[in-house]
Structure P
Amino acid sequence: MDNKLSAIVEGWKNFIFHDPEIEKIALERAKICSTCDENTFSICKLCGCPLASKTRSTKSTNVCPLNKWKEIKL
């Protein structure tokens, strides 16, 4: 749980303080999440994470519960 919380906090930091490379990755991840059936009101139903934060977390590398982010490289 601590790793999950750490990743989400880091994602919110990246949401506030924009980094062009992280934003590029976040947009790619968000496109994938936008078509996923597990996305409810921008929260992943499988892990409970807010997607605005999770998609911007560098600690969430390939951590989509359905492994849909595997092609996106940090």
Structure Q
Amino acid sequence: MLGAGEIRDSLERAFRDARVEAADATGTGDHFAVTVVSPAFADKTLLERHQMVYAALAALMPRIHALQLRTLAPSED
């Protein structure tokens, strides 16, 4: 079973200057709610931001059934 901590750690490695929150949304280890606030998202579209997160989680994606994302630049937080 995948844990929210693994997701958080992967995103913190990819987005070094980010605030990352990850939670197991259902307690089943495959549905997660994630918030990432990073300067890397400034001037990026929502699609680009989500693509960046998916790329950072590529190794974990086969174990994730559902991923709710909230991606913000610091000025939007």
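Since every read-out is calculated from the coordinates, none of them should be taken as a lab result. Quick caveat: nothing in here was measured; it's all calculated off a predicted structure. Cβ atoms are built from the backbone, for glycine too; each structure is taken alone.
P, Q: which one has semi-axes √(5λ) of the Cα gyration tensor in Å, as calculated, at 17, 14, 11?
Values: P: 17, 14, 11; Q: 21, 12, 11.
Structure P accounts for this read-out.
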Answer label among P, Q for the case where helix-only ellipticity at 222 nm (-39500 (n - 2.57) for each DSSP H run of 4 or more, over all residues; to 500), calculated from the coordinates, equals -14000: P
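Work out which structure the value 15.5 belongs to, where mean count of other Cβ atoms within 10 Å over residues 42-49 was derived from one of P, Q.
Details: P: 15.5; Q: 11.6.
Of the options listed, only P reproduces it.
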Re relative contact order in percent (Cα under 8 Å, 6 or more apart): value 34 computed from one entry in P, Q; matching entry is structure Q
